[in-house]
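Undergrad: Some structures are shown below for you to check.
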Structure 1
Amino acid sequence: MAKEIDRNRARSALETVKEQPVIAAIAALPVLVVLGVVWAVAGFVPALLLLLVGGGILVWRGRLIR
């Protein structure tokens, strides 16, 4: 039962992004701004490391999976 709920939530999120891509862009904007600022100040490698570490922490803690 729990897997069905997760699939339903994922399907609903995907449909929302397909219908309203602006919502996804607005949700991603703060991450892109921080990434751009770090890239401008420190360079590409620190920005890439920040993106990978931040994404890894989110996945490890289960925020994107749940």
Structure 2
Amino acid sequence: MANGEKVKGPASYFPSIEKKYGKPIEHWMAVLRKAGPLKHMELVAHLKSEHGLGHGHANALVAAYLAKE
């Protein structure tokens, strides 16, 4: 960040998610939007089973997604 503050919360996982899975965060947000109105852990399970994400990465994406909805 420009002011030198460290990114906190779910967004702190975003660089490693993009690097590991080769897709931008917006791709994963679109996947979550298409998944429909599911609960937090249902969305996490969807990312893990259908897209091969690890639990921590899936959880961070879902937390960020639901915070914006």
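Undergrad: Hey, helix-only ellipticity at 222 nm (-39500 (n - 2.57) for each DSSP H run of 4 or more, over all residues; to 500) derived from one of 1, 2 reads -20000; which structure? Walk me through the numbers before you get to the answer.
TA: Numbers: 1: -30000; 2: -20000.
Label of the originating structure: 2.
Undergrad: When semi-axes √(5λ) of the Cα gyration tensor in Å is computed for each of 1, 2, which one produces 28, 17, 6?
TA: On the way: 1: 28, 17, 6; 2: 21, 13, 10.
Of the options listed, only 1 reproduces it.
Undergrad: Which structure, out of 1, 2, was mean count of other Cβ atoms within 10 Å over residues 26-33 calculated from, if the result is 10.4? Don't jump to the answer; show the numbers that get you there.
TA: Numbers: 1: 10.4; 2: 15.2.
Clearly, the read-out refers to 1.
Undergrad: Now for a separate question. Supply the structure label, taken from 1, 2, corresponding to distance in nm of label points 7 Å out along Cα→Cβ at positions 10 and 42 with the calculated value 1.6.
TA: 2
Any read-out appearing in this document is the output of simple, stated calculations on the displayed coordinates, not a laboratory observation. Please read all numbers here as calculations on a predicted model, not as lab measurements. Cβ atoms are built from the backbone, for glycine too; each structure is taken alone.
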